[in-house]
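Below are structures written as structure tokens.
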Structure P
């Protein structure tokens with residue numbers, strides 16, 4: 001006798017509090033098993049050593065992932081001064097060690113201030129930046145020399161929360177809020193270089209990606225006990241995109257590939273019908289708007 005059929009998996013977003021030591025793909029594989037669906041994708045990766053917010057889409061909500069404006073991120077980080085590593089984090093080979101005990105608190109604060117605002121940042125050699133079609137980390141780990149160009153990033157906050165001093169080291173607990181594409185381990189590296197003692201990232205916890213924070217995140221252990229979404233498709237669209245409400249005629253037009261008058265909203269927005277549910281994601285183009293993703297099944 002066959003077992004009872006599995007109930008249908010609803011579309012939506014799942015915010016996972018990723019544990020250290022797992023890749024983002026590892027988390028996706030685990031969630032596929034827990035939630036009973038192959039249709040799981042992630043909106044940007046998180047390094048294996050890092051913990052915290054990883055946004056996943058399930059079922060039809062996987063189509064949302066490429067449209068999410070996850071352009072700001074927040075982290076709690078521990079920067080270790082006194083040694084530089086090959087990966088700019090604690091998992092790399094130590095390249096140099098310098099006594100950091102003589103670095104004054106004021107110098108640390110000044111160095112952090114210099115790394116706040118609009119910056120030209122050179123990504124870590126083991127970043128996911130592509131070089132001639134290959135990821136930088138693939139080249140670095142195969143022993144090839146990697147030289148990456150600086151790129152513009154924005155660090156809106158880089159605040160030292162606590163300083164701890166060892167015999168020859170200084171550890172800084174910091175809050176970082178930055179644009180997408182900013183490497184926190186590169187901030188640690190650059191701070192150490194500026195202070196003349198070397199530095200690397202000791203720990204990293206992502207607390208927010210765009211509008212998604214730890215408040216809606218589930219641990220994998222909790223998911224095992226109670227498999228459920230962080231938010232369904234309707235709430236996900238309402239949370240992640242500006243909202244525009246339209247009448248039934250506009251809904252019909254959009255669902256048939258026609259345009260409607262522009263909403264004068266910058267970027268992608270959710271179009272909601274008279275019943276309060278999202279119909280499409282749309283973008284303005286001049287005086288009209290058109291669908292970029294149909295949400296109705």
Structure Q
């Protein structure tokens with residue numbers, strides 16, 4: 001599929017690049033790239049294997065700039081990523097994609113963008129923007145979920161958020177790595193080492209880099225927040241456990257003298273005068289109750305209960 005960069009992307013009738021004096025955007029599958037790569041005259045001899053793509057990056061060659069994209073699925077960030085490659089020079093850009101993602105992005109651009117000053121740089125900027133267009137909402141959703149978890153922990157109604165918080169932290173780590181790779185790619189484009197881009201238009205890459213930096217900072221902040229929530233839950237759990245241990249200690253301290261009394265009179269020595277008194281049994285009961293009351297008053301004053 002071939003498009004020309006005009007006021008919007010205009011679909012070409014053939015697959016021959018460079019006509020009409022306009023910059024072009026081509027979308028090819030791996031098989032089509034192997035067949036038609038010489039048509040674009042970019043001097044790229046290497047075969048692009050999309051199965052080996054794992055990162056987003058750009059590499060400067062002698063007469064072209066090549067790179068790959070590895071884009072996380074925003075609905076399942078930790079799941080499989082969508083991978084595709086690209087190659088560009090001063091005449092245009094070629095995407096090698098077997099997933100169909102690039103074509104969807106181009107259709108979104110056609111539907112939503114009209115350029116007063118069309119250029120290859122502006123198209124690349126809008127293409128990169130489409131990749132991260134919904135990320136602000138995704139991060140805000142994660143932020144609200146973390147707020148809800150924190151509120152439930154403070155209220156004591158949260159059972160165990162460790163698994164969900166761990167998954168959120170893992171997703172945020174993957175997004176942070178993705179943004180760092182996009183930053184490196186934007187910086188490579190901004191350097192314009194081969195002078196493929198108009199100098200005044202290089203600012204588009206700088207603007208994109210700034211946006212990615214904000215998303216990266218937000219992601220790092222949310223990841224720190226998730227760690228704080230984990231620590232908060234652990235501290236609340238420790239407080240609850242300490243409370244239980246305090247109650248058990250108090251109960252043990254109260255019944256310790258009662259256990260001593262029971263053990264003492266359970267020895268059944270022959271000459272124990274208390275065994276012959278009629279009032280011995282009620283006296284022992286009264287003493288036991290008095291010990292319990294005094295112990296409770298003592299622990300209450302010490303604020304151990």
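If you work out FRET efficiency 1/(1 + (r/R0)^6) of positions 23 and 151 (r between Cβ atoms, R0 = 35 Å, to 0.05) for P, Q, which one comes out largest?
Largest value of FRET efficiency 1/(1 + (r/R0)^6) of positions 23 and 151 (r between Cβ atoms, R0 = 35 Å, to 0.05): P.
Comparing distance in nm of label points 7 Å out along Cα→Cβ at positions 103 and 279 across P, Q, which is largest?
Top value of distance in nm of label points 7 Å out along Cα→Cβ at positions 103 and 279, among P, Q, belongs to structure Q.
Looking at mean count of other Cβ atoms within 10 Å over residues 215-222, point out which structure of P, Q has the largest value.
Q
Assuming 19.0 is mean count of other Cβ atoms within 10 Å over residues 71-78 as calculated from a single structure, say which of P, Q it is.
Source structure: P.
Here relative contact order in percent (Cα under 8 Å, 6 or more apart) has been calculated and equals 21, so which of P, Q was it run on?
Going through each structure in turn, the value belongs to P.
-6000 is what came out when helix-only ellipticity at 222 nm (-39500 (n - 2.57) for each DSSP H run of 4 or more, over all residues; to 500) was calculated for one structure; which of P, Q is it?
Among P, Q, the structure yielding -6000 for helix-only ellipticity at 222 nm (-39500 (n - 2.57) for each DSSP H run of 4 or more, over all residues; to 500) is P.
Work out which structure the value 4.6 belongs to, where distance in nm of label points 7 Å out along Cα→Cβ at positions 39 and 199 was derived from one of P, Q.
Going through each structure in turn, the value belongs to P.
Among the shown structures P, Q, from which was the value 19.6 of mean count of other Cβ atoms within 10 Å over residues 95-102 calculated?
Only one of P, Q returns 19.6 for mean count of other Cβ atoms within 10 Å over residues 95-102, namely Q.
The numbers here are math on the coordinates, done by the rules we state, and not lab data. Because the structure is predicted, anything quoted here is derived from the model rather than measured. Cβ atoms are built from the backbone, for glycine too; each structure is taken alone.
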